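Structures given as structure tokens follow.
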Structure P
Amino acid sequence: MKYLITGGAGFIGANFLNKFVRLNPEDTFVNLDSLGYAGNLLSLKEIEKCDNYFFEKVDITDYKELEKVFDRFTPDVVIHFAAESHVDRSIVNPGNFISANIIGTYNLLELSRKYFESKSSCRFHHVSTDEVYGSLGKEGYFTEKTPYNPTSPYSASKASSDHLVRAYYHTYELPITISNCSNNYGPYQFPEKLIPITIKNFLSGKEVSIYGDGLNIRDWLYVEDHCDAIWEIINSDNVGDTYNIGGNNELTNVQIVNIIGETLSNYTGENIQTYRNLIAYVKDRPGHDYRYAIDATKVQKELGWYPNESISTGLQKTVKWYLDNQDWMNKVGNKEEYEGWLEINYSNR
């Protein structure tokens, strides 16, 4: 099989490739990535010399360049990770999210429709987010039947791309699947998201900012568990289906930050209070959803997937990885675009 992985130099895509390229040497894996601020080939050092791995630097909004990749590799499976994914960035510059997440997805769907037409075994898998469902109260869970109610430019752009993917299934019979996941964490996550930036700032003695009262709740999913779920989906016979993927680990933002501090303290020997003193509460983000929680019953019953990591075991692995890979964190976190974003994001708190 020939797999085209979009956004393979990003967080989830890199974890997916690092695992499955080596597990499937008979298959071809093509990593298509524009290498934007959050994409970095340093995350793929483990597989860069594998004979079945190829890299193409292409932006998914560039149809002609994208078509050249399809012409060269004629993929059997497209796994679409590539996306602008940071809510704060979408508030500052929503146009980038419309372009990448909607137009980019459209380009991939059009080319897949063309190249899958003569294939007996093919799949377009779209990786999406639970944020398309909006916000939950204290009770209940998102299911695959939950109505969409996006509340940020990011989640609205992902909701739009989800609808496009389903439309191509119903209109053109393109064999698709969609997964909507909860908050991922683990190795190779760009240090602007909550867990890696907290680790980075704790280690460097910098302030860790928490929006509002810190009581917004997220369900946390270890990234390798997520990748395993995607592998099960694309290798199933089910077409046209959507699967919610969650870690069953609901925590408030302040809880997750405190657990990171405790875990770091166990590794470094630093007094836990040193890390707690770095926590600062700042003005809340506009439209900040209160709670996300996933009901993953469908993927569990139909495909037999369950997360392997609890928040305790997953965070221990994550914190240990960042401690062991501070060189990676410092190199990817010092890009000019990243430093510029930090200045914009925090200058008017």
Structure Q
Amino acid sequence: MKTIVVVALDGMMDSSLAMTLDCLRTGAALRRGGAGMRVVVAGYRRMVRTGGGMRITVDVLLDALAQAAPRPDWVVVPGLGMNGASAIEDRLALRDARATMDMLLRLPSSTRIGASCSSVFLLAQAGLLDGRRATMTWWLAHVFRSRHPGVLLDEMKMLVRDGRILTAGSAFAQLDLMLAVLGDLLGTSVAHLCSRYLLIDERPSQARYMVPSHVRHADPTVVAAERWIDEHLGAPIAVTDLAAALAVTPRTLARRIAGATGMSPIRLVQQRRLLQAVHLIETTSLAVEEVAARVGYQDGTALRKIVRREFGLTPAALRRQPAGTPRSTRSHGQRAR
């Protein structure tokens, strides 16, 4: 019998908790009527109130988990819905957050831990991510890096597993996280079947969901660098030219970009090209060759290869399944190929 503990905290996202429990219930139903898995909801208090105002009675208190038998195979923390540096600071200081971090630190090394969205801050604050690779919601990555520079963050990824820790991206990446947990608990065939029953598509990256103008960084040099890159995407971009435009040395530029994003300057240019390319594919009717020319790729073939590598989809498939803004500028007779 596998045991999974779902941590319920005040103010959590209702959808994240619901997705967690629904995925587990569906997976259990698909596995010989539920055999082989036990789900326990744990909280700091007996009654938890979600961000939407629902009240939930938990099965066990966090303090009792250390003595609970059998020890959990997985502990999952659904998204807390935090946003902004001050809100995160205040939320992590509350008693239930501190109790959760203490509980996570007392878990045996055999217990695996999963978290998505802003709940990844809990794991980092507890020191569980020091020196590890992780992901989280892309639009809070700048806050995360400033608080936890020792974590190897890659907000482009939807899921990152490092040892016993599994982290996921923005709010609805909880679905991706739970399919991975189900695969570990009940087998990949059950997880795959669950994804088909719940109509969950495979999404290997957060990149297609990022809004280029909303990717923030705390370092003004990096903000200026991204602005300059975006204004020159259609032309070749040399790191020396970028540094000169910002009146810094290439070494200083590389250090500032690495500190804010975890990337090299060249990788940052590549990211900005890809973000803008995806944005144009999904929100315009421009041919792929034209998109490639606008964002600085050699040709449409190169762009198609990169899109397929990053997303597992062709540009045409991205256009049929837009992740963000509706396609308002499509004209008749023009299609992505």
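Bear in mind these aren't lab numbers, they're just calculated from the coordinates by the rules spelled out. Remember, predicted model here, so these are calculated numbers, not experimental data. Cβ atoms are built from the backbone, for glycine too; each structure is taken alone.
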One of P, Q was used to calculate Kirkwood radius over Cα pairs in Å, giving 20.6; which? P
For 3.9 (distance in nm of label points 7 Å out along Cα→Cβ at positions 167 and 199, calculated) the corresponding structure among P, Q: P
Value 3.4 of distance in nm of label points 7 Å out along Cα→Cβ at positions 79 and 95 was derived from the coordinates of, among P, Q, structure P
I have 17 for relative contact order in percent (Cα under 8 Å, 6 or more apart), calculated from one of the structures P, Q. Which structure is it? P
Have a look at P, Q and say which one yields 3.0 for distance in nm of label points 7 Å out along Cα→Cβ at positions 159 and 319, as calculated. Q
Test item: Cα extents along the principal axes in Å, for residues 39-102 alone calculated as 41, 28, 17, pick one of P, Q: P
Of structures P, Q, which gives 5.0 when distance in nm of label points 7 Å out along Cα→Cβ at positions 183 and 247 is computed from the coordinates? Q
